[in-house]
Structure 1
Amino acid sequence: MRKLIYLVIFLFISIGIYAQTKDLVQYVNTLQGTDSHFGLSYGNTYPTTGMPYAMHTWSAQTGKNGEGWKYQYAVDNIRGFCQSHQCSPWMSDYAVYSFMPVAGELVVNQDKRATKFSHDNEIAKPHYYKVMLDNGITTEMAPTTRGVHLRFSYPSTEEAYLVIDGYTDMSEIKIDPAKRQISGWVNNQRFVNNSKTFRSYFVVQFDKAFEDYGMWENQKDEIYPKKLEGEGKGYGAYIKFKKGSKVQAKAASSYISAEQAVITLNDELGKDKNLETTKIRGHKTWNELLNRIQVEGGTDEQMKTFYSCMFRANLFSRKFYERKANGEPYYYSPYDGKVYDGYMYTDNGFWDTFRSQFPLTNILHPTMQGRYMNALLAAQEQCGWLPAWSAPGETGGMLGNHSISLLADAWAKGIRTFDPEKALKAYAHEAMNKGPWGGANGRGFWKEYFELGYVPYPESMGSSAQTMEYAYDDFCGYQLAKMTGNKHYQEVFARQMYNYKNVFDPSIGFMRGKGVDGKWQEPFDPLEWGGPFCEGNAWHYTWSVFHDVEGLIDLFGSDQRFTTKMDSVFALPSTIKPGTYGGVIHEMKEMELANMGQYAHGNQPIQHMPYLYCYAGQPWKTQYWVRQIVERLYNSTEKGYPGDEDQGGMSSWYILSSLGIYAVCPGTDEYVIGSPLFKKATITLENCNKFVIEAPENSRANRYVQKLTVDGVDYTRNYLTHGQLMNGSSLRFTMDNVPNKQRGAGEEDAPYSFSKTLKKKK
């Protein structure tokens, strides 16, 4: 009887849990942002088919091998289905090999085998991709973390071939007809620090016998019938099946060894008798993750946009580690080519993602972030430098030393599984040296930055942008030192935090280039892109003082002058002056299309700016402009983003802003309050607490916060703390169509600024 009672209780609990879980995968469109090209980005995404933070993902391929634009919505033919790792078209991809089913005559050339299709015959979901080509072949893919389950359904009237392409560099391939297996490796990459040891070993097992087989190579498209193995540049294979076959294939890859690829295949796909099994499990995994944030009270389109962005926000950084037969993690290091025990993550550009993607991930996945912080320090030990942009090794892309932002923010958010002493030592080395890779590997002009207090122009293009980002990073170093009681490094970085002031010209109210002699750049036009700025102009970068907004306000002279200047950003025409770029780049065009004056949401430097009104007593303007951006610039379609999505960075901005919060200054424990988009949002945290946001009067017109209560108590502050969030607070917004200009207008209501803390001490 007791057992029966326990069973009944268990069933009731299970039913309750099940009832609370919604099918949110249905809202995700992985084609969001795919209608992009070199001259204009609506996301620069591709229809990623993969698990959260997966080592390998999969995609249909419309572009040529090696092209950054892997999949373009406007292209009406597919030339392959490829293993994918690409975090940006500008970085291209690595460790790629592809499959292409062919009907009729055997065709291996990537251009000639390309086959037309229609988006009407395409299903693009996180856990499942399906397309029927115009020739009648249907391809399906259901992913795992390090593999994929494929199914090719051929018409009964024509010969059925499958072409495997070795992509752009050295590869080896072996065919084993008896085992119905193909294995090999590919070496294609751009940013592996020890490229000779880098290989992506793959194994593919089929459920149908081979009728015929052979090798080919994609340099001259030469075919070698009946050949069982080969090695060379772009080596691949072809196999033939019976007409009308429905062929299933299980594939997995490893950076460590061919043996590990087999272990992974057996572990992740071995028990799956058919693709449906893999598909159902993938749906469950994604649905559980998407249900971590349940939003209610929005339109169908808002739901689609939110969960499509939620999907992209949980793809990067990639798990670059594998599991031994006993389940223990280990990895091939893209930094020194050796194999280590533990966790490694890669494929992320921190210039893009420190602002929003990592703050969101700190909320949702603190355990993973703790592992990531140790992986950053491991990478530093392996190549001598903290990562700045990995793909999968260090590229040094963009500018700034934002690993320290990640480390400081993790510590501020209670993630303390790494050695702060080691982190500070690594950052000090980063801040006082220049590494061998791009602009963000160490610091260009670091001596001048310390001696002059700024990076000089024109000696360095992007000098003022460098100065401001170095100053913020030094604040993060100072902050981590302060939080961990390290007085030495506090003193090392204390002075540099204010260096942003040295490139501000009070006579005109703009950040500006400054020469070695201390003279301002002449001529100067704040509309001109480039010069002392990176992918932006003075109207964009003048606000890039994340850690000391009050100090920036003081430079303007008053809150009113500060907010009037911000108002001008939106009021100005969207005039483009290419400046030192010499021509229109896609970021400029995206600003023009946004039609919000000089506000350029399509690129990172100004994305936080609408939240700065909260520091100057005018939070209602934050509420207005954040809602304008959320509602006007994002959607769930192939034109879904107002610029490069950038490894979940833009998606995370949307997620946080739709919830009504944003981390202006990672490295502190505060989130600035904006305007929630939905009537209700429930965040289920890793600690099982629930953070609930309610705004029952919310609507397109009711964008203004009249009143806010936190756990039932009236709350006037323009920020929340991480502790409030993690403890499972309940926020209730009273919304209206007119602003409340009294709420949040007090000096004490402003979020964190370093200058504010100094004034309190005085």
Structure 2
Amino acid sequence: MSDTPLLSVVVPFYGVEDYLLECLQSLQAQTLRDIQVVLVDDGSPDDSIEIAEAVAASDERFQVVRQANAGLGPARNTGQAHAVGEFLTFVDSDDIVPHRAYEQMVASLRSSGSSFAVGNARRFSRTSGVRQSWAHARPCAKDAIATHILERPTLAYDRMVWNKIYRRDFYEEYRYAFPPIKYEDWPVTMRAHLDALTVDVLKTPTYYWRERESGDSITQQVFKYENLLDRVISAEQVFDVLDRQASPVVRSMAHRHLLEIDMVAIAQAFAVAEASDVPRLLELSLRFVERLEPPHSGESRYNTLQYHALKAGDADLLRELAIFRDAGGLAGGTSVSRSRLKPWRWNLNYPGRTHRATPNNLYELPFTALKLQTLVTSARATSERLDIEATAQIGHLQAGDDDAVAVNLVNGITRIPLEVETFDTIDAFRGRSRVGLRFGVDLESLRGRHDLVWPLRFEVTRTSAGVTRTSPLTGAGAGSAQYPQGAFFGPSQFLQPGLTSGNVYCIHRVAFPTVVEVLEASDGAFVVRGTIAEPARNAAVVVVRPDGALTFPATLESGLDGIQHFTARLDPAVVLDGDSSDDPFLHTATRRVAMRTEFGDVDLTWPGYDADVEITQDGRRVALTRSRFGNATLTFGPLVPHVDSARQVGDDLLLEGTHLGLPVQEGLMWRLYLPDSDEHLDIPVAVDVDGSRWSSRTTLSSLLPDVDRPTQPGAPAADYSLFFQTQGYDTPAPIVPSALGALPIERLVAGRNVLVTSIAGSTRVQVR
């Protein structure tokens, strides 16, 4: 480590022996090598200190500072006092950092001169995989260099400290210090946003935020009084900052965020509060809402109801509202009833209509709020036909067996009626009703037509309880084949179902496609063969990496059909050389594969759902696979057996894949994590091996829980993840994109809905 490192990283830790090493390893793997890592032992009671000291002993860039337990905020302040780098950042000890994150953020700051940089974040867990952090979706939706919270008010939602790199002189000039409370981030980050000359915003993920199955992180212990007290103190400090410095727009945005997150957390505490805690909880609630701006007209009516109940100090109503929400009353299907005196009006069936604390108009539902909600659940396609299953329900209304339903294929201003079959499936009220739709399109009938306006979209009309609504068909759910194989319309056109802007489901036309016909592994390399609709003189297959594109020359020849054919050979050793994973949790990466000609780069269209072609290289699995967009992509990651086929055989679920030479016979299990716990139940699954392939059968009835387990509203009664145990390490079993065409699989078993699906690339079985 240099005397003046470029970046100082402060990592406080307390009771994180299960996670600390993974965090520190992600810092050791940073491509920005010139770093100082200050590890602050906040009086940790477990073996975390031994882990920290072992890392520090092996890497001179790491140093350990010890103090008596004082809390996360003071521990960060201690670490900052030992920081000597030009730049400064903070990391929570159970999280992980992508290996390029610091290099990218520092490079941005050096180029822009901004006071600090903000990076996007992902949430992750062993059961839910990796997903976008809700807190950073809006602030980090787009790159913005040298911007400011006054120009980008959504940065008011950017309340965490760990996704930022500060100039240390800026941080010390304003003497930022974290208060000795939980939720200590936001008072500091709000001040910094307002004090900054400019800030850089990066859309790329620069931080992975762990969500523990045990529920023992600070952010997951939301309803404890001490936790709520710290939340209110933090909010009061934010109020003080806003009152001194913020513009009306920023103040309004921050207040809205406080209402949507903090106020709701306080209000929901009344569902579980002991009677003896209610008086002090009411006092705390009033202390908070007295400084909170009233909800604006566009705010959720339910949140507005809770605001008025808090303002009035009505504990009984607050408890009713909180229990209603916890029981799933807001899970997309809140029921309504017609007004007796005004039958053209609808009333929301929320608790508290007779309470004086709540205005009557909050229970009135505008007729326009009864919107048709649609969702593709699966799609299957051949070269002749596209078949779709979807759901369509008018929000707040129970679907009836006699409802009228119509589906049209929309061609510009022309609507082509399609035959529709309805069926019972899970509705917005978490029951079963006739909200399911089956319909299809004869693709052959579209061939040769010159009047088509692309893309072709679908439109659904439904009448329930005398209300008629029309809506475009919208995107597919997790685990569905959102992008099934398409169809060729001659050599120069290819039709591909999928999503377009606004999450609308359409049939797209790809003109002059470059098409993969054959993918195979030969002598340790990938061989790609296909056709180029637009004749070229030179061609190469390129694999696009963060550091540039790798080029693999393609041979060209003209076939008897007049179509130009290509063959290219991709060496996985060349692809992996100097490349590393983008995902620090799953340790995987996906690289775009394209055809480069004198006309530019074109994605390689892969029309079928053939199985992945995979090669083992340097202890990693490298595969060419079909992306959900219908294109060929290259992926690589750890040597873990993948699921590449899932289907129902009688009452059993049959899973298959390649074992990559790993011992799988005794290492396959369905894992069920217990509520708010790292403890889990494992149900072993017998595995058969035949050559390079493995297979397993699971009788779905064996996964039915004996009793319903307590869950969050809308959550399944049981949620199993398929795990492999290989080489002493448990990891969720990934499912390749080519297998998604068979999912979801839904079965009614002993009166329970059993859903086989994929979430975040893992194989799941959910029981409801």
### Message
If distance in nm of label points 7 Å out along Cα→Cβ at positions 566 and 718 is calculated from each of 1, 2, which structure is the one that comes out at 5.0?
### Response
2
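With relative contact order in percent (Cα under 8 Å, 6 or more apart) coming out at 8, pick the structure among 1, 2 it was computed from. Before the final figure, lay out the partial values.
Details: 1: 12; 2: 8.
Structure 2 accounts for this read-out.
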### Message
Suppose helix-only ellipticity at 222 nm (-39500 (n - 2.57) for each DSSP H run of 4 or more, over all residues; to 500) works out to -9000; of 1, 2, which structure was it derived from?
### Response
1
### Message
Of the structures labelled 1, 2, one was used to calculate mean count of other Cβ atoms within 10 Å over residues 86-93, giving 24.8. Name it.
### Response
2
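Using distance in nm of label points 7 Å out along Cα→Cβ at positions 382 and 462 for the comparison, can you identify which of 1, 2 gives the largest number? It would help to have the intermediate numbers written out before the result.
On the way: 1: 2.4; 2: 3.0.
That would be structure 2.
Tell me which structure, out of 1, 2, gives 45, 30, 25 once semi-axes √(5λ) of the Cα gyration tensor in Å is calculated.
Structure of origin is 1.
Bear in mind that the values in this text are calculations on the coordinates, not laboratory data. Computed from a predicted structure; not experimentally measured. Cβ atoms are built from the backbone, for glycine too; each structure is taken alone.
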